[in-house]
Structure 1
Amino acid sequence: MAPTVVRDGQFRLFFFSREEERIHVHVSHPDGEAKFWLTPQVALATQTGLSAKQQREAHAVVEAHIEEIRNAWNHHFGN
């Protein structure tokens, strides 16, 4: 299961239900995908297919929606 947390422009932010425990979010874009750690700060973990500009845009989207992401994570995983 991969619930969508946020849609912002061409980006869809989501996480997988059965993945690692460290809080993170996946970002999907028509050109590729990325994974960002949320702690101790927002940081790119992996990416494929995104240009440097798209990576910066994805990072900005994650930062802009950080509280929504954390709330959705806590609600989904019961923290």
Structure 2
Amino acid sequence: MRVEFDRDTCVGMFQCVAEWDAFEKNLNDGKADLTDGTEEDEDLFVVEVPDGEKLDAKFAARSCPVDAIKVYDDDGEQVV
């Protein structure tokens, strides 16, 4: 499972931070950061989700008010 985070879309509500510790607040930019995320494209960060954190990743994506977080299963199908 992997997560894609569009940081440009993020509006800094930080609900994802409360749901999954892979996100942290960046108060300088007023946006969240996906820690350990790899930048695939400008402001698009991707990270593989560890097995024990899959539910947290889904909750983080569901809590985002602007849908800046997308979750994909191992087959590449979007699940959130």
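A few points about this structure:
- Computing helix-only ellipticity at 222 nm (-39500 (n - 2.57) for each DSSP H run of 4 or more, over all residues; to 500) across structures 1, 2 gives -10000 for structure 1.
- For relative contact order in percent (Cα under 8 Å, 6 or more apart) computed as 40, the structure of 1, 2 it came from: 2
Every read-out reported here was derived from the displayed coordinates using simple, explicitly stated rules and does not represent laboratory data. Here the structure is a predicted model, which means the values were calculated and not measured.
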